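In the part that follows, the structures are each spelled out as structure tokens.
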Structure I
């Protein structure tokens, strides 16, 4: 992986949680009322939320463009999670964006932020 192309802090720094949008130039989020729901069967992952855990492990939650939850995957490290997402989505993966420290629920923050931004 070409770490020098990644935002500072993404691999091993602060903040602990980040998100990225798949094909960000085509992404147009919809309204989000803060209530979780499952994505339709076969929905495409468009939002990735990377959360780091205390013991150095991480997981990535995947959401559809309508903010429906698809799945999450656990990883042994943040670097492994980023490498897997980069491998799966390639140049369609947008820039990783930090989630501010102190946010209690990363998913709610990201989905609400994307809905407000109209991404």
Structure II
């Protein structure tokens, strides 16, 4: 019995496109570190493929729901300034909240200095 070949699916995306920037964001946001300390990028291609499979089969799997949540998170994160995006991906949640408060305080101070 012959084995069927896998169907290739390849896209070359401009990093400035929404899909390209989503993949870059996903790889950073869902980065993991194994027990040896090696960092691994989040598997955006797998997440997109699982989402597409779920949509085409019409089955709302956990992966489809997780993907939809990650898209919502991406939309919210891209509204943030670059500094806050970087801090959110780098710092722990508590550290991020402290950084965010300090960042907003700095912005308010800069605004008041410009008004004077």
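For the read-out distance in nm of label points 7 Å out along Cα→Cβ at positions 32 and 56, a value of 2.5 was computed from one structure; give its label from I, II.
Details: I: 3.1; II: 2.5.
Computed on structure II.
Consider the structures I, II: one of them gives 1.9 for distance in nm of label points 7 Å out along Cα→Cβ at positions 24 and 96 as calculated from the coordinates. Say which. Provide the component values of the computation, followed by the final result.
Numbers: I: 1.3; II: 1.9.
The correct label is II.
Computing distance in nm of label points 7 Å out along Cα→Cβ at positions 8 and 40 for each of I, II, which one ends up highest?
Working: I: 4.3; II: 2.6.
With respect to distance in nm of label points 7 Å out along Cα→Cβ at positions 8 and 40, the highest-scoring structure among I, II is I.
Comparing distance in nm of label points 7 Å out along Cα→Cβ at positions 64 and 88 across structures I, II, which is largest?
On the way: I: 1.6; II: 2.6.
Structure II gives the largest value of distance in nm of label points 7 Å out along Cα→Cβ at positions 64 and 88 among I, II.
Rg/Rh (Cα atoms, Kirkwood Rh) was computed and gave 0.93; which structure, I, II, did it come from? Before the final figure, lay out the partial values.
Values: I: 0.93; II: 1.12.
Value 0.93 for Rg/Rh (Cα atoms, Kirkwood Rh) corresponds to I out of I, II.
Then there is this: Given that helix-only ellipticity at 222 nm (-39500 (n - 2.57) for each DSSP H run of 4 or more, over all residues; to 500), derived from a single structure, equals -21000, which label among I, II identifies that structure?
Details: I: -6500; II: -21000.
Of the options listed, only II reproduces it.
For relative contact order in percent (Cα under 8 Å, 6 or more apart), which of I, II scores largest? Intermediate values should be presented prior to the final figure.
Numbers: I: 34; II: 14.
Once relative contact order in percent (Cα under 8 Å, 6 or more apart) is worked out for each structure, I has the highest.
Say we calculate mean count of other Cβ atoms within 10 Å over residues 16-23 for every structure; which of I, II gives the highest result?
Numbers: I: 20.9; II: 14.0.
Biggest value here belongs to I.
Read the figures in this text as sums done on the coordinates, not as results from a lab. What you see is a predicted model, and the numbers here were worked out from it, not measured in a lab. Cβ atoms are built from the backbone, for glycine too; each structure is taken alone.
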